[in-house]
Every structure is written in structure tokens, then in C-alpha cells.
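So, here's a batch of structures to check.
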Structure I
Amino acid sequence: MIDLRSDTLSQPTPEMLATILSAPLGDDDRTHALGRGEDPTVNALEDMAAHLTGKEAAVLVPSGTMGNTAAVLAQVRPGSALLVDEQQHLMLSEPYLFDDAFGRMVARTYRHEADGAPVLGDIECALAAGGIDLICVENTLNFAGGAPLSAASLSAVAKLAHAAGVRVHMDGARIFNAAVALGVDVATLCQPVDTVMFCLSKGLSAPVGSLVCGDQKTVLRVRCARKALGGAMRQAGIIAAPGIFALTHLVDRLAEDHEHARICADAIASLKRTPIVGTVSTNIVVIDPRPLGVDAARYCELAAERGLLIKPVMGTLVRLVFYRGITADDARAAARVLADIEASLG
């Protein structure tokens, strides 16, 4: 089987796993100044993350879901109004902040352009109407085909937000994919926003972990939210050591995943009834199976019967995600499966 359901399926390298054996460890929840713990490897990873994103501080969390949730809770109160992209992962796939039994946040939405950039007019109108407590952006924009948001686009959003006294949080789960695709460093993309979360366990291939980065005061509140959510850890250096390896050695190779996604997309482009959503710029390809007369779930079943695992998204679309371990030949084989499905559906 070729499994393109998500880049969370990436496996750590042997060299990455070896770092666990020699990592110095301590109790990350035995905190001292600035809420930091005693695990030196965790502290080293957090310092590295803060440096790479150009922020004052960072905190390690077990997952991206916890990272986004803690980052928002650190900046606004339950019941606040969040302005989010209408296809934002934080709202559609991990909507705990908007759960009446938990975050009780209110979601207000803005649209995005074909290239993933937020529609500034929507944001301007929402801010003018008042009541917005935090703006959230996603980079890359997952369900829009992994579209990378440029520094100029992010700066335009932040300018509007900050003029209205509103902060900006970026779900940067795949921010390194965005940086590689755009040919800029991660700090450039993070500079306009107040806080950013990024994942180690997707294309970067680490087994566990995400980082939330921002100013020192906010990150201290994120640490408190992490504790409340059950995210405080003990000898978490066994998580941090692979993360340090990933950030040191595996960022540039993300370009390979982007190339494999383009190989697949170029082959799919010749199909007449399997349209691609958006422009493939990173490691995600989203297709629309509706012109074939089948829904997304049935389409994925047909693919699985042919040896390809893919995933429905947004109810009507299908996503293919490329990551380390998926080869160019796999990308071509995946495209052949999609061609066979189209042919079989007449």
C-alpha cells in the first residue's frame, strides 16, 4: 500500500532515534525562572525554536492540537470571538476551542484567495464591526491544497489586526514547508504574527511534539495553559532530542516532498474529470471527485482497493500528502491509481 493519508505517518530516522540514548534528561515540570523546567534537552529545543522563529521564547507541547489550544487560551478568555479562515483546521478538525463544554469560543470566518491568502476585505469588515478578540491564520493552509502564505500576506493581516488592538496567532503546523516553498527563512514568516505553533511530527519526521513560540509573557501563560491541559511532562528530553535533530538536519529535504507532490499533480492534470484544488506548491494535493459522480468516502474506498490510502477532507474533497519515505515512483503510482479510478467510472 502507498499511504498518503497524512505526513504524520512519517517515520523517525535511525540517527534521530539514536539521539534519545545520549540526551541529558531532567524533570521538565519541576519549574524555575520563567516557568522553565529542569530538562536541559527540552530547554535547548525551546531555545532553538525561539531562535528559528525570531521570537523571545518557546514551549514544547505534546501535540499541535494542544499547542494551538494553549496558545489561544493564553491570549483570550473563554467565550471570546476568534476570526478564522473558513477552512481552518483549528475550527474544522480540532474544534475544541469552540466546544460549549470547553473553550466556548465563537468562530467568525474570513475567506481566502485562490493562492490561500486571506481576503483582507473580510478581515477589515470583521474588525470594523467589532468584537474580534484574536485573528488566527494557518500556514500552510491545509485544506486549500497546502497553500503557503507569504510574508507580505501575513504582514497585511497583522497590520489590520494590530491597528485594531487585536493579536494574531498562526497555526504553523507546516510552517517549514511554507518557508522552503517560498524560499524564505521561517523567522520572516513568523515576524508579523504574535504567536506561532509548529509541528515536529509531520514532514520533519520526529515522533512526537510541537512548539509554541512568542513573546516571553505570552509563552509563560502558554506554559500555564499546557499544565492545565495535562501537557506538563517529566523527562521530555526523549521527545526533544529527535526534534533538535529534525530542525538541524531535515528542514531542507522538505523540498523533496514538494517535488513528489508536483510529480503526482502533473500526472493528474491530464485527467479530464479529476480536478485539483488550488495550486500545488508544497506537499499536499487536494482533488475534487464530484465530477466523477462519487462522494469522497467512496472515492477513497476505490483507491484503497487499488493499493492507495488517501483521506476525505471538507466532506467533499480528497487529500494526498507526501512525506519522507514516499518516493517519486510512489507519486507516479498514486497518479496511475487515480487515472484508473477515472477510467473505471466511465
Structure II
Amino acid sequence: MPILTQALQKTAPDQPFRVAEIERRDPRPNDVVIAIKAAGICHSDIHTIRDEWGSAPFPLTVGHEIAGVVEAVGDAVTRHRVGDRVGVGCLVDSCGECEQCLADEEQDCLNGSVGTYASVDRDGTITQGGYSQHVVVDERFVLGIPEGIELDVAAPLLCAGITLYSPIDRWGVGPGQRVAVVGLGGLGHMGVQLAAAKGAEVTVLSRSRAKEALAAELGATRTIATGEEGWDKALRGTFDLILNTVSADLPLDDYLRLLKPHGAMVNVGLPPGPQTLRLGSLIGGGKVLAGSNIGGIRQTQEMLDFCAEHGIGAVIERIGVDDVDAAYDRVVDGDVRFRFVIDTATFPAASR
């Protein structure tokens, strides 16, 4: 039978969240039923629910930073057991057969991956996200959360963590390298921790020095205020890798000059408009300007294990289900350090 569960739902962009009862599918043999304990708020949730990325399929429950406990498993499930601590990120399905899926890059499935919310599932229904008490997910897309990471600080790792771990892994960040992180927010604070744990010397590039002490606590060697005159002159030719986490217009040519020859600037933020660039900024020094999204399931599990080994988690503010509308406004205003996480215990009692 389908599972009925409490969820935070919006019926239109200009309407407040409401607690509603939604239906999760009747669990299949390969499905895992998860009792959600914590759900992180990602800026992508806000863009989606406010129709800033196109028309959303309302009514809608968002959320793709999910941490919880396995409540039931299908007969064919082999990877997870009842009671396991687990997480679900941005993906809940892919074809499993194409070149990208076979290479553990399900996010780039050539036949179209299925997002955790606002996506068309294999049965034609619209996926509903993690601002809820329960979710049903194919075991292939359920991650194990290691002991040593609390579920609430683990939840944002399922998006923000893998978003930064993926380029750090791809560009082989390690001891002796110099990494710059542009922006110290929900994404940036993960980039600082992960790159420092890999052994790199990390510099935060922020508009001011207001977060300098926080950056140092997270592992940064220094913070440079990009709002100060001539901030970049002493940094030219300094960095092996720049991780740009902000969704704002940047003078790309100026930032590319900060790279060593053959260095890379990787963008994980998504500015609203086109950016300008002189190709000479890339050709001189053989530099790379790249983009990166999330990672596949294998890499996401690797990231969770790495975080557990090194004591890394998101820095969070816990909120209740009644606080989400206000939290959205605070995220947009930059008034959060560094990720809001919804405590699903604050839902009314679920009727199942």
C-alpha cells in the first residue's frame, strides 16, 4: 500500500508552506522506506519553489538534503537494513545502463536522471522531496551515513558536501597545493573544510573580513577581502585551484590571473546572467575555467566516509517546520551560518 506521510508543501510561489499529507509510493522490492530525521535547506529549493528557474509543478514538497533511519526494506534490498542511518541527496533514480551510469556518474545519466523533487519519476508521477517525515527510495540511491556524524549536520553533506567534494577530488587537491574558495556560505564553508582536510593551504576570498575568524576555525589559512582596493595584486599566479561558490557576477579575467599556469577555476555557483571572458586569460598559462555540479552515488558515499574520518560536518542552524518561510528570507539575505536544517520531529503526528 502507498505510504501517507506529513510534509511541508507549497501550492504556489506566493503561498506560505503548509503541513499536508502526501502519498509515497507503495514500496517496491528494491525500495527503502526512510523515516526522515533532518532535512537541509538548499538555495536550489528556494529557486525552485519561487519559480525562479521556471514554472514548478505545484503542489510541491522540496528538499534534497535528507538524513534519517531505515524503517523498512523491500524483499530484494541487500545494501541497507532496518535501523541503518542513511541519507538521500539530489538523485533518486537513473537508467543504470548508459555509459555515464556505468561509470558511477548517475547525475549525468544520458537517458535523464530523476531528481529528488520536481522531477518526472519513472512511473510518470512528480517526485516530492525531503521536507517530510518519510520517503521511499530505490536502494541504489540511498547512502550510508557513518557513525560519528550526527544526522542533522550530515544532511547538508548530501548536496553542499558533494558539490564541493567532487571538484576537489577531480582536480586532485592535496598537500602542497594552494586553494582559494570564493565565498564563505553554505557551499563555501564546506569547500574550506574539505580542501583543508585534504592537506591544501586554503585562502578564503570574501567581500569583507567579517567572517575571517570563522574561516580560520574551518581550516583557512587566511581571508582576503575582495572589497578592498588592490586586493588581487599580491595574489597573481598564486593558486592551483579556485573554487567559486557564489552565484554573482565576477570579473573572471581578474580571478583567472590569480591561478598558476595550468591551474583551474571551477564554478559551482550559478549566476543569473551570462559572464564575460577574454580567451587570452585561459590561453596564457594554459588555464582551465570549468563548471561542476554534484557527484555520483559512489563519490557521494566516498565523501561521507571522508567527512566521518576527518570530523567534518556542516555548520547548521536547526529550525522547526513552522520556521521555514522565515528561513528562506534569511537565506536570501545571507543571514545564516551556514545551513538551515529542519527538525522533522516538529511535524504534527503523522497519520500512516
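Taken together, the values in this text are just the output of simple stated rules run on the coordinates, not laboratory data. Note that the structure is predicted; figures quoted are calculated from it, not measured. Cβ atoms are built from the backbone, for glycine too; each structure is taken alone.
Of structures I, II, which gives -5500 when helix-only ellipticity at 222 nm (-39500 (n - 2.57) for each DSSP H run of 4 or more, over all residues; to 500) is computed from the coordinates?
The read-out comes from structure II.
To which of I, II does the computed value 1.6 (distance in nm of label points 7 Å out along Cα→Cβ at positions 191 and 223) belong?
That value comes from structure II.
Taking FRET efficiency 1/(1 + (r/R0)^6) of positions 159 and 255 (r between Cβ atoms, R0 = 25 Å, to 0.05) as the criterion, which structure among I, II has the greatest value?
II
Using distance in nm of label points 7 Å out along Cα→Cβ at positions 231 and 271 as the calculated read-out, with 1.5 as its value, let me know the right label among I, II.
II
Please state which of the structures I, II yields 15, 43, 35, 7, 0 when P(r) over Cα pairs in 10 Å bins from 0, in percent, for residues 39-142 alone is computed from it.
II
Same structure again: Work out which structure the value 25 belongs to, where relative contact order in percent (Cα under 8 Å, 6 or more apart) was derived from one of I, II.
Matching structure: I.
Cα extents along the principal axes in Å, for residues 127-310 alone computed as 53, 47, 32: which structure among I, II?
Comparing all candidates, it corresponds to I.
A value of 3.6 was computed for distance in nm of label points 7 Å out along Cα→Cβ at positions 103 and 327; which of I, II is the source structure?
II
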